[in-house]
1. Please compute mean count of other Cβ atoms within 10 Å over residues 32-39 for structures P, Q and give me the label with the greatest value.
2. Assuming 0.6 is distance in nm of label points 7 Å out along Cα→Cβ at positions 48 and 64 as calculated from a single structure, say which of P, Q it is.
Structure P
Amino acid sequence: MTDLPARIDHLIRLAYWYCTDFMVNLAARWHISYNEANTRILLLLIPGVVGLLLVMRLIQWVQLRKLRRSLPSTSF
């Protein structure tokens, strides 16, 4: 049987390495510093995507509520 904490530690380190490598390559491609790329992704892009998803969910909720009100009620 394998040592689970050691495997989890390895996966965490691997994920960190891939994320860091991605950010370094992204910064090089955009011709900016690593810190600036980190700021753009973590402070601008991710909250923007989360906000967009929340707005989409709110729109879906309103549409679903209208649809439920327009359907005839059935009681069992």
Structure Q
Amino acid sequence: MIPWWAGLIIAIVAAIIGGILGFIITRKVIQKQLKDNPPINENQIRAMYRSMGRKPSEADIKKTMNAVKRGK
């Protein structure tokens, strides 16, 4: 049986290693998702308006970009 302080040290080291590994894995996954699915840009918004049969104005595009940035 190990002393209580050794168990505490092992638990703290394991938590630190787990946090570092979790951060690295999450970072890699998010970078891969951003590479595969880049954020929407103004040209994509223009194409969306054209596909709906509308001529987009700059005001429409800016309004849509701001809404996308706010997450609405």
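1. On the way: P: 13.5; Q: 8.8.
Greatest value across P, Q: structure P.
2. For distance in nm of label points 7 Å out along Cα→Cβ at positions 48 and 64, the value 0.6 is produced by structure Q.
Throughout, read-outs are computed from the coordinates displayed, never taken from laboratory work. Note that this is a predicted model, so its numbers are computed, not measured. Cβ atoms are built from the backbone, for glycine too; each structure is taken alone.
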